[in-house]
Structure I
Amino acid sequence: MKFTPEKYNIPDEPQVPYIDTKEIWNYLYSAKPTSERIKEIVSKSLNKERLNLEEVATLIQANSSDQIEMIKTGARQLKQKVYGKRIVLFAPLYVGNLCQNNCEYCGFKATNKDTVRKTLNNNELIKNVEALEQNGQKRLILVYGEHPRYTPEFIAENIKTVYGVKTGNGEIRRVNINAAPLSINGFKTVKDAGIGTYQVFQETYDPEAYKKYHKGGRKAAYDNRLVSLDRAQEAGLDDVGIGVLFGLADWRFDVMGLVRHTNHLEACYNVGPHTISFPRLQDAAEFQVDPEFAVSDEEFTRIIAILRLAVPYTGMILTAREPKHIRKEVLQYGCSQVDAGTKIELGAYSEKENKKQDLNQEQFLINDDRSLGEVIDELIEGDYLPSFCTACYRKGRTGEHFMEFSVPGFIKRYCTPNAILTLAEYIIDYAKDDTATKGWLLIDKNIGELNEPKLEASLKMKIDRIMHGECDLYY
């Protein structure tokens, strides 16, 4: 696809805070992706240094199979160097689909009269959390439409309810949020309730594409959404997540937008986003996907590799929008978190029968509906280390503190042992026999690879304590 910036009516001055459309296109136009230059950039990233916009643009414009493979190889090496083999698991829980926005690509949009509008009451919320806990989930993200009913106080009450649900050995140890941008006081309210990460996705950083798809509701205000996580930082909520819905605009521009957003947060608050998400556009009620900016599988894998190199220490979330064969492939390029056992119809986790997906009742279609157990089984077979770890959140290693641990490479030292402990818990409480057998072998292998006798001895002692009934042990 050729770049045609003139159709975007790019102005001489930036339209919005810190996203300068012309600046981004200029970087893309002027990039010179020689193999030698790409090698230099990959080497910089492997030293765990964040890339600048010129360097990211050069990776984006790589135009030969050799250059692209160089990028992917670097991403594989970096993921192993920083994160090891661990993959963090979570589940989304949709609490309410009331919405005042009219995002054309979303099944929750206000104009969709066929959607049954629902908000889980307290009893329904508890039943769904119980069902998730009975499957072994420890980390949730609560998802809301953007509506005045979903106030910071309402969200905070939901968070407290979720943390209070205990089912056997099951409990939720981390609650993240995906909801509307809040005021500074609103962010303080949800922070005080004990949330983990607060996600606000810009969807697309291209102002003209944004205007095309967002025609009603508060979300139509590009600037307000763009600076929303600045308000979170001002509120002291330093654990935030950003994201793009690839397929709304040119993917090259949106990758640059994600990096520019990261740069802004780091420059102003000395901490970048905790996570980056990169879902691809899927079909939804009353929406036909425009093929103009569709992202192919090849482009998608490249996007993930580029982002991994661009922000070496940022968590990257891969969702069940993607089919299992794509999820399996791109784990190697840098994803560190995946959802599993995902259901996105409200109240679906507590229902005994699996329903066929219904576009009028769901925000979008998902392409990987495997259970948590099935995903864990595949991860183990792929030599990945499934993790439900929440230690950084509980030990205060978030925001700037988290950066202090992750940038020097301490993630692998702390997260691998913690992942082992959470996998041991899962095996004892929930795993089928064949998964348990493979899981214990994987645990033994990973303990042997630590090459730190004192840590190995300490870890084995903690596992023994778990086997004798203790839980929630971590470093």
Structure II
Amino acid sequence: MLFLNTLAFTTCFAAWMLNGVLVTYLVDHQVFNWGPVEVGWLLGIPVLTGSIFRLPLGMLTDRYGGRPVFTALLLFCSIPMYLLSEVNSFAGFAAMSFGFGIIGTGFAVGIAFTSVWYPKRQQGLALGVFGAGNAGAALTTLFAPTLLMKLTAGGTDLEGWRMLPRIYAACLVAMAVIFFLFTTNRRPEGDARTMRRMLEPLRTVRVWRFGLYYFLVFGCFVAFAQWLVPYYVNVYAVSLVTAGVFASMFSFPSGVIRALGGWLSDRWGARKVMYWVLGSSVAICLLLVVPRMEVTTPGKGVMSTLNGRVTYVSDTLVQVNGTAFAVRQEPPSEMHGMHERRIWPTKRTWQNPVVQVGDEVRRKQLLAQGVTRIHFSAHMMVFTVLVILVGIVWGIGKAAVYKHIPEYFPDQVGVVGGMVGVLGGLGGFLGPILFGYLLEATGLWTSSWLFLLLVSLACLLWMNHVVNLIQRRAAPEVNKTMEVLRIV
């Protein structure tokens, strides 16, 4: 059951991320004349619909079980996926993207359906293994461009792109058939509940706190899986293909490492893991905030030690009444390539005379102004390593967040998991939009990392506040068994 759930979710996630590759290809090859605004909407619409429908699909899974819901979801989304191959306008593409984007709700369905098969002591690992299906994003990023090149005969038959959504639709249908034939249905134990009772957990602040955590570890993961491509192209001037490879290096390990996050949450407790995840996210984002830059600032100057008249001025010397004052000449600039190979900031200092022959000067008057120029290249490989690390940290965090849900809400995993998924998915939709506004306002590509630093810090402080509040209210013995009692 775990294998089939994970396989179905991987298929869903690969289909959910299709527009990131397909729309970029169609615009680059001028099949459609869409501007950045249209492209942004086409990338965001599937993420949005896959997020807002997670709650109702999670509720349906709690009520009817995962077998019929997952099967129906796969079959339903295969229809707009196939029809995507027939559209010839932005409106048609947007409508079909809205339809097949619902496939992103497969996460809420799979989480609820996986949790009913495992005891609580194993649910962290099981949900972590299931969540590794996020790697479906990397599969699309890696293989869909190559498949498009083959379908279009290397770009000579551009209408061949229409076969790609048909192939994806066929995969969804095949997965639906396999899932229906080889799975057994199971629902959470308990009597049938009214809609009001099912939605009752959403009144708990804890659900929204988990949602904020997931906004960071999942939503920002989805956002950066797309944002890193233009980031690399603009900041490091690499090709689009190379940027795609680097983006895959971020998304693939973040997906597969989720199983480890589940195991760690089972062994050490989800709260301890989340402390480590949020603390690491703060530290890494703080390092990534520093931009590629060259800063020029006043440095150490040359001042006169006596009163007198300036008798000589050059780039290396200033004389006052025959007394010589050495001036540091501007050193030659390093070649651009040498700058880019340096990991640490480089510094150049020199002095520019500010007096002329015949000027009367007094003691402690400035003769030559100091200049300091600092160059920081934000080395691409160091940046890439940090990006991969933060992706891994978020991948572990995804499992830790969902480890909490069956512990606190064992009979409402679908509802609560769906709501947490909605908030996380909205991060994937809103992230690129917020990053774009921040870039426009500041002119800094690293402003996106500043935003993530603030979100990480907010999550960490909120969690720590709740833990401290419980510790102050409860006896010291309670703190030792907090994970067992599930009061945080």
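Quick notes on this one:
- Computed over structures I, II, mean count of other Cβ atoms within 10 Å over residues 388-395 reaches its largest value in II.
- Among I, II, structure where helix-only ellipticity at 222 nm (-39500 (n - 2.57) for each DSSP H run of 4 or more, over all residues; to 500) as derived comes to -21500: II
- Given 24.9 for mean count of other Cβ atoms within 10 Å over residues 44-51, calculated: source structure among I, II: II
- A value of 23 for relative contact order in percent (Cα under 8 Å, 6 or more apart), calculated from one of I, II, originates in structure II.
- P(r) over Cα pairs in 20 Å bins from 0, in percent from the coordinates reads 22, 44, 20, 11, 3, 0; which among I, II: II
- Read-out Rg and Dmax of the Cα atoms in Å, for residues 116-243 alone, computed value 15.7, 51, structure in I, II: I
Read-outs: derived from the displayed coordinates by stated rules, not from any lab. Bear in mind that the values here come from a model prediction, so they are computed numbers and not experimental data. Cβ atoms are built from the backbone, for glycine too; each structure is taken alone.
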